[in-house]
Structure 1
């Protein structure tokens with residue numbers, strides 16, 4: 001049976017190179033391409049694909065929201081995230097429903113192996129991804145915050161200092177310091193920059 005693959009990337013050389021690799025190494029495949037996210041949505045709304053190899057940094061991309069949007073249109077499609085970003089980013093997309101991750105800098109053999117595993121097993125997780133998936137998610141830490149801790153967490157990442165938070169929530173500044181310590185402990189962070197990274201990664 002012919003497997004239909006849609007490769008989505010905004011670089012012609014990546015589209016061409018990846019297409020050649022897969023056509024030469026994996027039999028019975030039909031390759032299609034898309035250069036931006038709107039084209040991905042257009043193509044998957046008109047025809048069925050077995051696999052989407054998705055660059056997550058294309059023009060007009062919608063970050064992690066792309067995964068759920070794509071799955072709504074084609075629930076059975078397998079999504080292999082294709083990115084030069086670190087594995088931590090890949091983990092975030094997998095938690096959103098992507099079926100695998102591979103780095104763009106991977107060797108040719110690794111790329112073809114990843115696609116074959118996607119077809120045979122339905123997913124592809126490099127060892128580093130597996131280890132990270134087994135670790136508790138930072139999102140679990142955010143969910144463990146009390147209602148008040150969560151409110152202060154949001155105010156902090158929005159740039160509010162102790163005085164602004166005190167005025168907004170009508171609590172003593174010394175109490176805010178106590179809450180901040182609890183928030184950092186639960187989220188395993190030490191400074192505001194870390195909190196902002198968590199917010200941007202899991203909630204933006």
Structure 2
């Protein structure tokens with residue numbers, strides 16, 4: 001099929017599967033997120049914990065990538081990464097982020113804005129220990145976001161570390177661990193026909209969540 005300007009412009013879906021009204025939502029956005037996340041799991045969506053993490057450098061230039069949600073509660077939303085990666089460096093200088101979940105099968109999106117802090121060492125170590133051995137080795141072997149000469153060097157490093165730690169406990173590297181995004185704003189988006197989508201926004205004001213409907 002030839003890709004044309006007209007074909008691209010006409011790519012669209014009309015969302016009709018559900019609606020979102022103020023009377024249906026939970027007053028606490030974390031509980032509302034849990035409700036929607038369970039729906040995504042029950043719908044057997046492939047990796048429902050996939051989320052876009054958007055950061056910005058100190059000059060405000062944005063950057064985004066896909067990461068995996070590894071926990072959430074009233075305190076915030078957690079993920080793990082290399083502290084020396086591009087996102088780690090940006091979060092050090094500008095500890096604010098936005099998370100976006102999109103569950104196409106449910107025609108739903110959740111957008112979360114908040115401040116970011118590192119998780120404590122004990123929490124990061126506990127999660128690191130729970131990871132598969134290959135993932136543990138990869139976290140040590142990969143100088144994430146840095147230029148490398150070729151893949152062979154990376155695979156050679158993995159082989160060396162695999163031999164070094166064979167039959168041993170692999171320690172969490174100091175440059176790797178978790179972050180928590182503490183939300184100040186959470187928006188729930190439900191696709192509706194004719195692009196008249198439902199958007200319900202929660203904003204944290206003076207320690208309390210204020211709920212508003214936003215125009216699509």
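Quick note: the coordinates plus some simple rules give every number you see, no bench work behind them. What you see is a predicted model, and the numbers here were worked out from it, not measured in a lab. Cβ atoms are built from the backbone, for glycine too; each structure is taken alone.
Okay, here's what the table says:
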{"quantity": "Given 13.6 for mean count of other Cβ atoms within 10 Å over residues 172-179, calculated: source structure among 1, 2", "calculated": "1"}
{"quantity": "For -0.29, -0.37, -0.89, -1.30 (log10 I(q)/I(0) by the Debye sum over Cα atoms at q = 0.07, 0.08, 0.13, 0.18 Å⁻¹, calculated) the corresponding structure among 1, 2", "calculated": "2"}
{"quantity": "Structure responsible for 11.6, with mean count of other Cβ atoms within 10 Å over residues 60-67 calculated and labels 1, 2 on offer", "calculated": "2"}
{"quantity": "Source structure (of 1, 2) for helix-only ellipticity at 222 nm (-39500 (n - 2.57) for each DSSP H run of 4 or more, over all residues; to 500), computed value -8000", "calculated": "2"}
{"quantity": "Identity of the structure behind 14 (criterion: relative contact order in percent (Cα under 8 Å, 6 or more apart), calculated), options 1, 2", "calculated": "1"}
{"quantity": "Label whose coordinates, when distance in nm of label points 7 Å out along Cα→Cβ at positions 68 and 124 is calculated, return 1.9 (choices 1, 2)", "calculated": "2"}
